[in-house]
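Any read-out appearing in this document is the output of simple, stated calculations on the displayed coordinates, not a laboratory observation. Not measured: the values here are computed from a predicted model. Cβ atoms are built from the backbone, for glycine too; each structure is taken alone.
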Structure 1
Amino acid sequence: MTDAEKPIAEKPAKVKRTQSVFTLLVQVGRKEGDGLPDKATGAGLMIYASGVDEAEAVRETVAILKEADLAVLEVEGLGTIEEREAAGDEIDGEERKLMGRALAENSVIVAQMTPFYD
């Protein structure tokens, strides 16, 4: 059998991993050009980030925040909407809308920023 006669091996089908939206609490410190209020020592951010898993959502979030000149100190994952509801969290309509937007746009959305002061 010549090479031309050999059957072509098909590539295995790629498994499409579904995206989820993860709620992340991010603590940032000060860095020149970060846009935080002058007397703030840092800030806490509530973020909705899409990803195939929480690790991907965290990596994407940290990369975007660094691009915005924010000094990321700590990231805490609160889970997906289903995980949060199972834990007893109440999720209002506005929060659901922002989560839906993060999923539809495959994006990172800062839902809330709270500056910290000494």
Structure 2
Amino acid sequence: MDRAPRFAAPGPYVLQATIAILHAQAPTARDTNWPAIAAVYAQLLAVTPSPVVALNHAVAVAMATTPEDGLALTDRIGGLDSYHLLHAARADLLRRLGHADEAAEAYRRAHEHLTGTRRAQ
């Protein structure tokens, strides 16, 4: 990994490994270098665009900057409406912003998509 930053254009595996290393280097969750992780996710998104990478980038941005920034990115992601982790991430961001009712609804949607159940309307 010491040589990876010298590559002119690192591929997706080098970028994924870099993200894993950045997480592993943090002695505690609070010490995680979120700005660096968000920057590497931005590179990964450019190399391997996908809704899941976009979601991971949005979460990293929220941790590096503000929940508002992460939520704005999350709300622009298409193709993941049935993905429970999209709704769980939105729920957490909404909760952190103090939007309890919206967060609760997003948590319900995450649970529904995870379990395949729908509540009665």
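Each of 1, 2 could give volume of the Cα convex hull per residue in Å³, but the derived value 166 comes from 1. Looking across 1, 2, the calculation of helix-only ellipticity at 222 nm (-39500 (n - 2.57) for each DSSP H run of 4 or more, over all residues; to 500) that yields -8500 traces back to 1. If relative contact order in percent (Cα under 8 Å, 6 or more apart) is calculated from each of 1, 2, which structure is the one that comes out at 16? Going through each structure in turn, the value belongs to 2.
Comparing mean count of other Cβ atoms within 10 Å over residues 59-66 across structures 1, 2, the highest value is found for 2.
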